[in-house]
1. Of structures I, II, which gives -8000 when helix-only ellipticity at 222 nm (-39500 (n - 2.57) for each DSSP H run of 4 or more, over all residues; to 500) is computed from the coordinates?
2. Can you rank I, II by distance in nm of label points 7 Å out along Cα→Cβ at positions 86 and 110 and just name the one with the largest value?
3. For the read-out FRET efficiency 1/(1 + (r/R0)^6) of positions 22 and 158 (r between Cβ atoms, R0 = 30 Å, to 0.05), a value of 0.80 was computed from one structure; give its label from I, II.
4. Tell me which structure, out of I, II, gives 1.12 once Rg/Rh (Cα atoms, Kirkwood Rh) is calculated.
5. If you rank structures I, II by FRET efficiency 1/(1 + (r/R0)^6) of positions 38 and 118 (r between Cβ atoms, R0 = 41 Å, to 0.05), which sits at the top with the largest value?
6. Any idea which of I, II comes out highest on FRET efficiency 1/(1 + (r/R0)^6) of positions 30 and 126 (r between Cβ atoms, R0 = 30 Å, to 0.05)?
7. Given a value of 13.0 for Kirkwood radius over Cα pairs in Å, for residues 70-141 alone, calculated from one of I, II, which structure does it belong to?
Structure I
Amino acid sequence: MAYADPVDRLMRAALTSDEAFVATLNDLMENDLRISVRDLSEHCGIAQSSLYKIINGKRSPNLSTLREIVKALRQFYHAGDEKFIGLIAARPVLESVEERLADVDGRPLKVREYPVYTMEDAIVAAVRAEREGAIAIVCAPIVSSIIEQLVHVPVTTIIPRESVQRAIELAARKAWI
C-alpha cells in the first residue's frame, strides 16, 4: 500500500531530471495547492524571478533552493493540521477503536488511523505519519522497535490484555474441533 506523498513525488522528480522536477512542481502548484509563484516565493524566501526561471526551465535549482521549496511545500500541505497521534494497525484493530479524539490531561488530541497489512506497510505508514505531523505513533509491538529507529517522535506499542486471553481460548477451541 504505497502512498504518493506530493513532496516525495517532487523529490523523486528532482532526482530524475530537471524537466520532471519542473513538471511535478507545476502540477503541485496549479492542481494540488492552487498557489502562484508569488505565494511560493513568499513562503520559501526565494526571489520570484529565480522561481520563474526554474519553472520555465531556464535554471536548475541548487540544493539549498530545492530544500527551501520542499520546506515551503510541506508547510502548504500541512497548513491548518492539528496535532495528532498516528495509530498504525491492521483494519480489524482500527475498527475496534471507538474514539477518534483522545482527551489527554484535559487537552483534546486527534487520532489519525493508518491501516496497514504488512510490516513494510507499517514502516512506510510510520514515516508518513511523522511527515504529516504526528506528535507520536502507536503501533504493534512487532514493528515498534524498527519504527523507533526511523522516526523522531515517541513510539508506543499496543499491548492487548483481555484480547490475548480470548485469542488463546479461541485458538484452543479451534484446535480441539
Structure II
Amino acid sequence: MVQQEDSYDFRPVTEKDLPMIAGWLAEPHVAEWWDDPEIEIAQIREHVDSISVEPLIIELDGKPIGYLQTYDPHLEDDHPYADQPFGTLGIDLSIGVPELVGLGHGSAIVRQFVEQLFEEGVPRVIIDPDPNNAPAIRAYEKAGFAAFDTRTTEYGPTLMMARDAPQEPN
C-alpha cells in the first residue's frame, strides 16, 4: 500500500529508458490498454524531442516504476480535445512494475503530479481512460478527477475526466 511518506519524482525519458518502457508495455496489465509496444516506443522516441508531448519516467525511492506523459491538445492540428480551455494539459500514465499495481500508487502519482501542474499555473488537467478500465477510473476519481464526457477518438472510446485548478478566493 502507498505510505504517507511516499513521494514520486518525474524525470524526462531518455533513449536508455526505451527498452525498460518496452518491457512495461508488454506487461499484461499495461498491454491491455496501450497499443502495440513497437508502435508506442516509436511514438515515445519521437516525443523525447517534441514540443506538444513530454514523456516522463515515474520514480519511487529513486527506482523507475512507470511512465507518464503530458500533452497540450492545442499544439496538435485537429486534436480531438482542442475544445478544452486554453492552457489545459492532458496526461496518460501506466505503472510498469506489476507488483505495484492495485496498491494506490496510481491515484497518489496522479494527485501529486497534478498538484505540481497547478502550482505551475495549469488551469485544467484531463485524462481519458478507456470506459472499461474501471481500476484506472477509480484511481483518477480518488485523485480528484470527475467524468464530463465520452468520446470516440482514433484510439477508441474514452471517458473524458477533468480536474480544475482550485480558484483563488476573491
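1. II
2. Details: I: 1.5; II: 2.8.
If we compare distance in nm of label points 7 Å out along Cα→Cβ at positions 86 and 110 over I, II, the biggest value is for II.
3. Corresponding structure: II.
4. Derived from I, not from the others.
5. Between I, II, the highest calculated value is found for II.
6. Largest calculated value belongs to II.
7. Numbers: I: 13.0; II: 13.3.
Structure of origin is I.
Read-outs: derived from the displayed coordinates by stated rules, not from any lab. The structure displayed is predicted, hence computed values, not measured ones. Cβ atoms are built from the backbone, for glycine too; each structure is taken alone.
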